[in-house]
Each structure stands twice: as C-alpha cells, then as structure tokens.
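Asks: Several structures are given next for inspection.
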Structure P
Amino acid sequence: MTEEVILVDQQDQELGTMQKLEAHQKGMLHRAFSVFVFNDKNELLLQKRASDKYHSGGLWTNTCCSHPAPFEKPKMPVTED
C-alpha cells in the first residue's frame with residue numbers, strides 16, 4: 001500500500017492527491033504537519049532521521065512530522081498552560 005498526500009495550492013486549496021514519494025521527488029506543494037515537544041526546561045526533543053531515508057537522511061529534525069491522509073480533516077492543536 002502506498003501513502004498518498006494532499007496536494008494544495010499557495011492558499012491551501014486542495015488540488016488532488018499524489019503518492020508521497022512522487023510528490024517529494026517532484027517538489028509538489030502538499031499538506032504536512034510538524035510536532036514540537038518541549039519539556040519544563042524549554043528544551044526541544046529532536047529526532048535524527050534514519051541515514052537511509054530517501055530525503056534528508058541522517059539529519060536532525062523536529063520531534064515528529066508526517067502528512068494527513070486524504071480523508072483526515074485538520075483539528076485545532078492541543079495546548080497546555
């Protein structure tokens with residue numbers, strides 16, 4: 001099974017879907033999200049991408065990132081005071 005991403009224009013209007021790998025290879029604009037986890041010392045949890053990842057392998061990056069599936073709708077983020 002291949003993962004699809006939601007293609008969008010500059011105003012985030014949906015244009016259709018495409019396989020994730022193809023969208024990344026072609027540099028297509030698509031929806032994605034990033035997660036940043038901080039502790040009580042305001043330190044950011046990072047991850048190091050696997051060295052064999054097809055893009056940005058071996059680089060340090062945000063806590064987590066991914067893509068919403070075509071059937072998923074965005075929700076407001078959860079915040080803590």
Structure Q
Amino acid sequence: MKNIALAMSGEGYRALAFSFGALSYPNNVRYGDHYLLKNVTFVSSTSGSSITPIACSAALCLGHAFSMIYYLLLHATDA
C-alpha cells in the first residue's frame with residue numbers, strides 16, 4: 001500500500017470533528033512497521049473540513065508528532 005487518499009466535505013464544527021477523526025484513525029492503525037498515516041499522501045477537503053488537515057499537514061511538515069497535534073487541536077477551545 002503506497003498511497004492513501006482521504007476526501008472530506010461539509011461545513012462547520014461537525015465537518016471539522018469528522019476530519020479530525022478521519023486523520024486520527026490512520027494514526028492508530030499499524031500497517032507493517034509503521035502507521036497508516038504515513039501512507040496518506042492526498043487529502044481533499046472543503047469548507048470546515050479543511051481546517052484540521054491544514055493544521056495537521058503544517059505541523060507534520062515541521063516535524064511535530066501527531067500526538068502533539070491531536071492534543072493541541074483537541075484543547076484548542078479550552079480557555
């Protein structure tokens with residue numbers, strides 16, 4: 001399995017939460033010696049579902065662990 005593509009659509013917080021779960025799941029499923037998230041090479045999203053993939057992609061490109069990204073996004077509205 002070389003490439004995985006994810007497609008997400010919708011608006012608002014439900015779409016944001018769905019895309020969060022859609023990215024969290026492959027991070028918890030192992031395929032061989034690594035997690036499936038390593039094979040996600042394409043993400044298509046619209047509207048509210050774009051926020052999570054953009055934040056995750058930027059943080060992963062900077063070398064941050066997905067667990068840290070997950071924590072930060074999960075607690076982003078805590079004040």
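Here, each number is a calculation from the coordinates, and none is a lab measurement. None of the values given here were measured: they were computed from a predicted structure. Cβ atoms are built from the backbone, for glycine too; each structure is taken alone.
Asks: Comparing mean count of other Cβ atoms within 10 Å over residues 12-19 across P, Q, which structure shows the greatest value?
Replies: Top value of mean count of other Cβ atoms within 10 Å over residues 12-19 goes to structure Q.
Asks: One of P, Q was used to compute helix-only ellipticity at 222 nm (-39500 (n - 2.57) for each DSSP H run of 4 or more, over all residues; to 500), and the answer was -14500. Which one was it? Don't skip to the end; give the middle numbers.
Replies: Details: P: -2000; Q: -14500.
Structure of origin is Q.
Asks: When relative contact order in percent (Cα under 8 Å, 6 or more apart) is compared over structures P, Q, which one is greatest?
Replies: Largest one: structure Q.
Asks: Thinking of P, Q, which structure, once mean projected area of the Cα convex hull in nm² is computed, gives back 5.3? If you can, show how the numbers build up before the last one.
Replies: Values: P: 7.1; Q: 5.3.
Computed on structure Q.
Asks: Assuming 3.2 is distance in nm of label points 7 Å out along Cα→Cβ at positions 44 and 68 as calculated from a single structure, say which of P, Q it is. Before the final figure, lay out the partial values.
Replies: Working: P: 2.3; Q: 3.2.
Checking each candidate, the match is Q.
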